[in-house]
Structure 1
Amino acid sequence: MNFDIKTEQLSDDSYVISLAGEVDLYTAPEFKQQLLEVIGQGGKHVIVDFSSTTFIDSTTLGVLVGGVKRLRTNDGQLSLVCSDRNITKIFEITGLDRVFAIYGTRDEAVSKLDSATQPSS
């Protein structure tokens, strides 16, 4: 089973969690723990990067929905990076593509994050 998780802090309240391999019933708890840790450390803008992910299941969707609920209570936001059509399709079928902002590349998600966190003049 190949699964890897990396967390990177971009600013005081912005993080990227990169997942690689299969995120399923067995690996999702580790992802959930990481996500809750980031939110607990004051993360408000979290990007979950699925670029290197080969498979997700309903457990993963549950973790994401739980994360977005926690973030929204703090005026936060959870964005996804996903270029794999099979994974993107899961979000479309479940209607979760309307819950999460889904970007094709990490750079695109980070640049949207930068514009969202800049004070408006």
Structure 2
Amino acid sequence: MRIDKFLWCVRLFKTRTLSGEQVRLNRVFIEELPVKPSREVKPGDVVRIKRHGFDQEFEILALPKSRIGAKFVQKYLKNITPQAEIDKEAFLKIARKMTRQKGFGRPTKKDRRDMDQYLD
């Protein structure tokens, strides 16, 4: 099965077009090498996907015949992302929530202390 189709089938990307685009932009790796959308995958391959500031790693357990339901993803894919990357993802989610509304300017000293206290 092609890597772009596989990533779409196991619901790592919402559309097949999006999965193919991410592969073409060299954000998907197998065995530490960037791949093309037509790369065939097989059980046992380790796929690394670069996301917004963190990486995710998955081991392929089996190949689905077509797109599968969310309940059945664990039969085909195992998440082997290192804990450091999971922590980085959690931090980035918190940081995105702490953005300032447009027009409020730079944070004051008090705002900065509050942000630092929240992150610690």
Structure 3
Amino acid sequence: MTIKGLHHVAIICSNYEKSKQFYVDILGASIIKETFRKERNSYKLDLRIGNSSQIELFSFPEPPKRPSYPEACGLRHLAFAVENLEAMVTKLTQKGIKFEPIRIDELTNKKFTFFQDPDGLPLELYEI
């Protein structure tokens, strides 16, 4: 048996409505299912990214803070594949997203850049 692929990435946000708007309205993820979990006083939002990947967006009352710098120990960042990096950066910049300068991956010669979600989670756009 082998791993077949990446199914989902789970993100805990501090402001559910703001993060939902960011991932759905700005990044273009589609909603699979939205669930309010009364016993936890929290939401779980399943989002489709591309053809087969998902983000599980969770809200919890008063989640603890944690460092999210790209060099901190733990998950480094979440990268989204795009076909035209400049076009996507232009589109998202018009929606108020701020980006680092576009760079070239020295190992693959592919273009990439970083930005942040509403909680400062480092996100990457990587041209395929």
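Some values worked out for this structure:
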{"item": "Which entry (1, 2, 3) yields the derived value 4, 11, 15, 20, 24, 17, 7, 2 for P(r) over Cα pairs in 5 Å bins from 0, in percent, for residues 50-105 alone", "result": "3"}
{"item": "Origin of the derived value 4.1 (mean projected area of the Cα convex hull in nm², for residues 10-81 alone; candidates 1, 2, 3)", "result": "1"}
{"item": "Read-out distance in nm of label points 7 Å out along Cα→Cβ at positions 2 and 26, computed value 3.8, structure in 1, 2, 3", "result": "3"}
{"item": "Given -10500 for helix-only ellipticity at 222 nm (-39500 (n - 2.57) for each DSSP H run of 4 or more, over all residues; to 500), calculated: source structure among 1, 2, 3", "result": "2"}
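Computed from the coordinates by the stated procedures, all read-outs in this text should not be read as laboratory data. Small disclaimer: the values here were computed from a predicted structure and weren't measured. Cβ atoms are built from the backbone, for glycine too; each structure is taken alone.
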